[in-house]
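Take a look at the structures listed below.
Values in this text are rule-based calculations from the coordinates and carry no lab data. Being a predicted model, the structure only gives us computed values, none of them experimental. Cβ atoms are built from the backbone, for glycine too; each structure is taken alone.
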Structure P
Amino acid sequence: MFTHLDSSGNVAMVDVSGKPGTMRSARASGHIAMSPATIGLLEENALPKGNVLTAAKLAGIQAAKQASALIPLCHQLNLSWIDLSFDVQSDRILITATVKTKEATGVEMEALTAVSVAALTIYDMCKAVDLSMEIGSIRLDEKRGGKRQETQRYRPKTSILVLSDSISSGHADDRSGKLLKEGFAAAGCPISEFRIIADNREEIAAIIDEWTAGGVELIVTSGGTGLGPRDVTVDTLQPKFTRRLPGIEQALFTWGQSKTRTAMLSRLVAGMIDSTLVICLPGSTGAAGDALEVLVPAVFHVFSMIKGEGHV
């Protein structure tokens, strides 16, 4: 039975423009089987086309760089490092490729392409003396970086606080708080509280004191970080910080400014109130989306450090 494919072209690249670049790596492997006599000629460098493994290594490196030209929906990436190694055995050559990048998506296809083309190059270099060769077992052995690496990390008890006069009075709809709640819940965080209140110093302080005393581990606020007379979130909470976390602030600023120049006007802050992480974000949906892209899952490492588990 044949499956009919839509003539409109029902394929699409994955949009990774909203993801920050991070260190990523992939390792793939495979083998090419051949006769022991061919292995002997290879080790003696006696094959007609010359040094087989040098040619195969160069071909694999070049192939990794060209993966996006060979595979239609593969992203074009700036690769930081590519390496291939060969283990010559009695009847086969094992091939391993490792690829690294600092991009917004992984490099598993580049590693797999490197192994495949290296094996094909060995075949081409040896086919004059051996037509029995067979390529096989090409697979991804390891992938590091990105969100999948973080799936087992601890997820903190989380509360979301939206600060807005207009939303709390019913004159506007909340979108940013909802986006944050859904985003952290989707990342596996148990949502303890979600509240919408007016821009009132006393009420903000009382709720934060209640939540920190009640064991909330991560508090994310939305709104009140601007320059208006009612933007009091930062002024209320920053004096409560027992530790400031400028790295989180810088990451959020940098990512926001790469999209919107006016992000530099925000007074967003991040810090610890004893063992509770508090992050104060602007009230726009763009800021909420940017925060999820930057914070999840990297920020969860804070809680491993608090528990004395060290760096990973």
Structure Q
Amino acid sequence: MGSPFNITVYANDSIQIKEVTKQAYLLVDSLNLIYSDYLENSELSKLSTKAGQKSFTQVTPALWDILQKSVQASLKSNGAFDISIGRVVKLWRKTRKDKILPQPIVLQEAIKTVGYRAIQMNPANKSVRLSKPNTLLDLGGIAKGYIAQVVVDFYREKGFKKVLVDAGGDLAMSWEGTSGWKIGINVPNSEELLQRYLVLQNQAVATSGDMYQYVTFNGKYYSHIVNPATGMGLTERKNVTVIAPDGATADWLATACSVLSTKKALKLIKSMPNCEVMIAEIKDEKILKWQSKGFDAYFAQ
């Protein structure tokens, strides 16, 4: 998925953990071959090549599950999270590389391919149809968290209870006993961490923001996170940190809450069981913070 992938695990048997971790990375590789939009031969990329066709395409259980979760995420966020945004995302990747804003005509053509309601799913035989021509699927806002959770669950099945998986900054974890994993949150637009850290056990946490991936034109920031409704990179300089019961949920919520206004983001989080959010935004060189009611409970006392 174009990101580093790290696993931290406590174990008493070094030989056993070496073998299990080898299996875990093979699992990661197998899922990357399904979900990556960087690979032309991934199952996701092959599905995108069939966009606009009348027939449905049967997909593997692994792809079906994440597509189903993605469509549900779009429904819950009213389109703030949308995996059909691939063509627009590719334009912004090129923008960050070449330092040239997308041409309006080119951007408008890409926006025409966006729309999660065009992802049609048939549960009877786990088949999918992309009804809009040229639609390109991009799982970048959910797959890393999803895979991180799959790996944590894999270690649990093997009997390992203290595991932290870091998929490009999307964290999923398990912990048995008191205390928990200590997680730092960075200050917006800085490599510094907040003075307080989170203590989490069997949860996930994801942060979205423009700290590393952005471009500036005439002093204006454009984030790598794209608003599906406008096709434009977000211009607010903010970090959104979400705590959720699993990696996929934390991942897509962090993206959706970045796109939504603060008021709508807090409303969305309130509708999601056992989820919390902290939003930090830079305005006039000042850091403004908002957070859901239960977020403070996860900070170390």
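Match the computed value 6, 22, 22, 17, 14, 11, 6, 3, 0 of P(r) over Cα pairs in 10 Å bins from 0, in percent to one of the structures P, Q, and report its label. Display every interim value, and only then the final one.
Details: P: 6, 22, 22, 17, 14, 11, 6, 3, 0; Q: 6, 27, 34, 24, 8, 1.
Computed on structure P.
For distance in nm of label points 7 Å out along Cα→Cβ at positions 25 and 169, find whichever of P, Q sits highest and give me its label.
Numbers: P: 5.6; Q: 2.4.
For this comparison of distance in nm of label points 7 Å out along Cα→Cβ at positions 25 and 169, the top structure is P.
A value of 19.1 was computed for mean count of other Cβ atoms within 10 Å over residues 225-232; which of P, Q is the source structure?
On the way: P: 14.2; Q: 19.1.
The read-out was computed on structure Q.
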